[in-house]
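What follows draws every value from the coordinates through simple rules; no lab data is involved. Note that this is a predicted model, so its numbers are computed, not measured. Cβ atoms are built from the backbone, for glycine too; each structure is taken alone.
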Structure 1
Amino acid sequence: MHAPSLTRAKLMTLAIGIPGGTLFYVLNLPLPWMLGAMAATTVAAISGVRIALMPRLRLVFVAILGIMLGSAFTPEVVQGFAIWLGSFAWLGLYVVVATAGIWLFYGRLAKYDTTTAYFAAAPGGLNEMILAGGALGGDERRISMSHATRILIAIFVLSFGYRWFGGYTPTGTGAAASSNPMNWVDWLLLGGCGVVGFGIARALRIPAYALVGPMLLSAIVHATGMTHSRPPVWLIAAAQIVVGAMVGSRFDGVAPRVVGQALLLAIFATAILLILAALFGEAVETTLGIPFSAALLAFAPGGLAEMSLIALSLDVDAAYVSSHHIVRIFIIVLAAPLVFRLFSRGR
């Protein structure tokens, strides 16, 4: 794809994603801006419309989302952080059980080779699993499609499931977003969290650095009471559109037959993971008293940015949810390649 056509494809992604988000918002559907943009771009990509990823734009808006998530770390939340340690222990067990279960699913039923099945199963960051799996001889396309379709299904199932069965009313952009005007000091402080946090996390090669770095600095300034401001509603809506459109654009150039096969496998894999997430969510609520609604999102098999946006939209504890997905990614990114090498050497 030449530069002019690539530029058109990128612009087409937004030209399709924005009306899709607007339509879902008008219809009062859950998480409308992200789900609408995601649905519209996915359908367009599968139909043969040329759209393209915009990684740099996504990084900018993911950093904004990180600032938003950091604002959830109020002094009251920080005081209760100790109880999360038990939940992190449950999360570690969940990662082991979930990876083993889905590894068997892709290896035995889908007939993927061992390497591809393992990295398609590991519930870590999509990009990290593609890179690690490809480096060790796995099929990058199958790994990519497995994660992308699982994220797609999980987002829709959870968003509508909370609306229909949990009684949660959609708030459009996230209940925690601020509609109050920010002064220049707030803009400077939060903007600094985004830029400095992004730069430091990237330099340290932290997984999901675009979100984690800004979120950590934002959490510090909010937990210490330096500011109580949050990004405005319109900016969070824009972040949802970009994040949703980027999920859909991952299907660009993929044949409908291939997408259909991946979706069919992902339906079963996602069902297994959601059942496990629900079981562990019940265990967390029973043993630690953390609400099931938050625990389910914290253990759910979705992307960090996407699950965090769902938590914001539903006014569920976004700090708890995002923290668990960050820990999960760290566990997988650090441990998955090492465990696979040890397993391969043992065989």
Structure 2
Amino acid sequence: MKLILHIGAGKTGSSAIQACLRDNAAELRSMGVLVPDNELGMGGRVTGQQTRFFTRRINDPDAARVIGERLRSLRAHMEQYGLQTLAVSAESLITPVLARPVGAAVGDLFDVQIVAYVRRQDDFILSSWYQWWLKTHDSFESYLAECVGKHGDWAKRMSAWEEAFGRARIVVRRFQRSALVDGDVAADFLSVTGLPSRGLRLRQSLANPSVSEHLGALAHRSRDLFTSPHDRGPYGDIDFAAGQGAAKTYRGSILLSLEARQAILAAYEESNRLLRERYFPNLPAGEPLFEPPTAEDVVTLGDTERLQCQQDILFRSVVGLSRHVRRLEGELQTLAKQRRQKKRRRKRPILRRLLTKLWGNHR
């Protein structure tokens, strides 16, 4: 039996892959592929990923035992129902400390294929800032000083998985449109894993749209509203109020100049060279691992323009909330009207009987 283990990384299209597994879980099962529930089991909620389950195992001394028990239970289920492939996805798995307990848990239960997606580090750092770290750091500059050269060191992260499973079982893909099958990460994942794709539904919209940088600026000033780096509640509230006005709609970033991007990539030059040698030996000589940044990756806005963009989000939020309130008021008025009509209908038979009785006595 085969285990496909999608280990991330975060901000490399994981949500799209997981949405594909979730939306097509029933179809995949009919073709012999099991998508387990969120807790790496059966019978629970199926969202195409087990990220939180594996995140809780990071500092768990019993991680290998817990994971192993779940995998043995899933294998027994697969044997009972004639399923051949288990598809597991969790971007938190790329954390190096999880490689060894997962390797010990898998043992000889499955023939394993590990799939990882990697992203050019300057883009990865920017996306990570808006997704997680603006909630914990005083400034973007302090985050850069802490993370550059560490976050996004793909060669180092893959080394732990090589030690646990061997190089031959690992596939690394570049998260850039030109390197993906049909320019789509979900289609690419189905292709490289050999999962059946005929008849499956692939989303046309983004599974996890990037946060508007202007919303990010507002959120950073109010980061006390977030309970943890993984809390997306305030973002969801703005999405509810402002709609698409809170999503990023342009390429590039206002935070990094072209020179800053190039300096970040220079810090990963050796890591990217090693990754290229191990996983991309067929790239033509002279072709970089990632498409280099260009002027199109840089958005230049003055302070006044940035404030205007932030005000636009706030205005859209106020208008959106007003519309929601009006809709709710209309629904409440309709319900009140319906209740009044029901009360009238209840009174009519009583009045009719009373009038009939009075009319009879009068006669």
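At a glance:
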item: Winner on distance in nm of label points 7 Å out along Cα→Cβ at positions 23 and 215 once structures 1, 2 are ranked, highest first; result: 1
item: Origin of the derived value 0.5 (distance in nm of label points 7 Å out along Cα→Cβ at positions 15 and 239; candidates 1, 2); result: 2
item: Ranking 1, 2 by Cα Rg over 2.2 N^0.38 Å, the structure that comes out highest; result: 2
item: When relative contact order in percent (Cα under 8 Å, 6 or more apart) is computed for each of 1, 2, the largest belongs to; result: 1
item: Which of 1, 2 yields -25000 [helix-only ellipticity at 222 nm (-39500 (n - 2.57) for each DSSP H run of 4 or more, over all residues; to 500), calculated]; result: 1
item: Read-out mean count of other Cβ atoms within 10 Å over residues 47-54, computed value 21.0, structure in 1, 2; result: 2
item: Highest-scoring label, criterion being mean count of other Cβ atoms within 10 Å over residues 31-38, among 1, 2; result: 1
item: Test item: FRET efficiency 1/(1 + (r/R0)^6) of positions 103 and 143 (r between Cβ atoms, R0 = 35 Å, to 0.05) calculated as 1.00, pick one of 1, 2; result: 1
item: Distance in nm of label points 7 Å out along Cα→Cβ at positions 151 and 199 - structure with the largest value, from 1, 2; result: 2
